[in-house]
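> Given below, in the form of structure tokens, are the structures.
Computed from the coordinates by the stated procedures, all read-outs in this text should not be read as laboratory data. If you're wondering where the values come from, they're calculated on a predicted model, not measured in any experiment. Cβ atoms are built from the backbone, for glycine too; each structure is taken alone.
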Structure 1
């Protein structure tokens, strides 16, 4: 293998996005991966509006799957939903998304080497199947357990813990045009439409031994919906972490995707963040200064880390989760604005002091209002919305 202007280690969505962005910027790009396409992974398979906007900049239009118009949080006692303030999200099978990205990379002339394993690293290049492959720039997109990140001395950072994620597909028509996130003490199940007659159900939990069948007992609303529906035989599992590294670049090497940082899967932002990072990295490469990418990466990750911290606190503390759900149910406009911030349609300053005070007041008074409202009325109201 001759010298590559840009060598991308990893051919998943993050690596292909980085390769496409760099190729659009005029670089010669080579991608190396030990797998064979299409590459699948356990994930929720939903792309939020800001992720779709980044994909469009990469020249990729998502046209296989199903659109969704917002997010709905549901617990046994409360629910709150909000629509996106701009555009829609899209649910798409991970393998279909990977094929769309492969087609775009091939169209642009990205050189793709599959079943090629990186076996070593030196200042002159990487060793691919034992042979030296020189490069001018190296982009590491080899996942959260990146070997190249460790060999480059960029492993220093902080991890806020890990959870376990599992995914199944169910052959059933979507009952909602929102992604539903169902909350229970054991974790979350989120429901994403991926076609007109198919759903992706992802389960994220802190409990290593817990699986779908036993967990469904804690999600009665979802279990009732899926009663009698047979799951497809594509059960997958993965580890999801919240992690930050001190640096995401050094000399002529940059980290992208989960190799560079990660937030918990419940945020739904993994793919969107990787696509935005890829675009920022291409701009820094054009300028010949990876410090620009470092600064852009910090900006891209700032709000998702805040969202991850809030959602993980809701997962760990049932009382706090109940407070937040009740507060958001009473202030649905606040939830809409929080979703707009999460998807990049609104800044924190746009959220404003007034909205923050309104949500804070609801958090303080949620217990008193809940005590004043009979439990059977709350359950009847939720059942009525479900048509039960």
Structure 2
């Protein structure tokens, strides 16, 4: 594995870093207060080529390695971790449509996702459970040349902002489990569809909420992949997004460490800089060590994907450890910055709230550890 960045990668990462500092960082608090991410920001990301970079050129992408997507995600999320949801959804939904959607859907929608003109979402979770992802109630019934969808999806990122979603719905018998689920492309302005947003602890700019389907009718051509095989086929792409989520959270942790090192060098107590006290610097040194290890794990996972090698266990490691570690590091930085960091005057409290939710969303630590155990021990690791 080559740890050096190519000149092209270095240029893209630098572009992302400058955009993060100049454009994203100043508006971090305002996006939370507004409860949304500005469309202008998304379009600027698109114009810089930072959305869906790994997608095919014929659909507006640059066919970059996913490692590059990870590096860009890390840089942008240092300024605003919530922007990572837009990046990850563009890449994940783009990948799903590219591999499983019709050419007509791909030609019409993928260039608009890559340009930032359209915002994508994933609709998997339902009210009665999230970890048991295949235990779905929402149903898509075939009616001639259409499917008719009825039910509710919840905990949907960009519930009130997204233009389209990849929906998982039951098409087979209730007892068929994961093998009776199909995936669909659904424009979110379709008749019969309503949306609500929650009042969350953090990540308020992504308007997590519910989607309600009341006789929503879509063409049969909006089926993604094979009927009753959507869960098995499409969920494979989530390995990719789990590594990006790790970097999404670690970017915010890295920025917190940078700021805290500067603070402890300048702040005086008992006649000395705080950096003279090992009780201050040792926790930061430990955090730097863990951060580098987790960052390497995430980038290596993406490298494995780029090489076409198995990476399911590694992706699950990224997903459970990255958000947890980021929350611990940001909390450490908040405490070392003292009373002012407990207020909204400094960004630590917002960052802490924003990364906490990703210990739940897209797979809890318990589910990720089960995935790892199954990869190592096979069916012997499946609970009875």
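> Thinking of 1, 2, which structure, once mean count of other Cβ atoms within 10 Å over residues 21-28 is computed, gives back 18.4?
On the way: 1: 18.4; 2: 15.8.
Structure of origin is 1.
> For which of 1, 2 does relative contact order in percent (Cα under 8 Å, 6 or more apart), calculated from the coordinates, equal 16?
Details: 1: 21; 2: 16.
It was calculated from structure 2.
> Can you tell which of 1, 2 yields 26.2 when mean count of other Cβ atoms within 10 Å over residues 5-12 is derived from it? Intermediate values should be presented prior to the final figure.
Working: 1: 26.2; 2: 13.2.
Label of the originating structure: 1.
> For volume of the Cα convex hull per residue in Å³, for residues 53-204 alone, which structure out of 1, 2 has the highest calculated value? Could you put the intermediate results ahead of the total?
Working: 1: 174; 2: 132.
Structure 1 comes out on top.
> Of structures 1, 2, which gives 3.9 when distance in nm of label points 7 Å out along Cα→Cβ at positions 141 and 317 is computed from the coordinates? Don't skip to the answer; put the middle values down first.
Details: 1: 3.9; 2: 4.8.
It must be structure 1, since only it matches.
> Rg/Rh (Cα atoms, Kirkwood Rh), for residues 117-308 alone computed as 1.15: which structure among 1, 2? Write out the running numbers ahead of the final one.
Numbers: 1: 1.05; 2: 1.15.
The correct label is 2.
> Out of 1, 2, choose the structure whose coordinates give helix-only ellipticity at 222 nm (-39500 (n - 2.57) for each DSSP H run of 4 or more, over all residues; to 500) equal to -13000 when calculated.
Values: 1: -13000; 2: -16000.
So the calculation was done on 1.
> If you work out mean count of other Cβ atoms within 10 Å over residues 13-20 for 1, 2, which one comes out largest? Walk me through the intermediate numbers first.
Working: 1: 29.4; 2: 17.5.
Largest value of mean count of other Cβ atoms within 10 Å over residues 13-20: 1.
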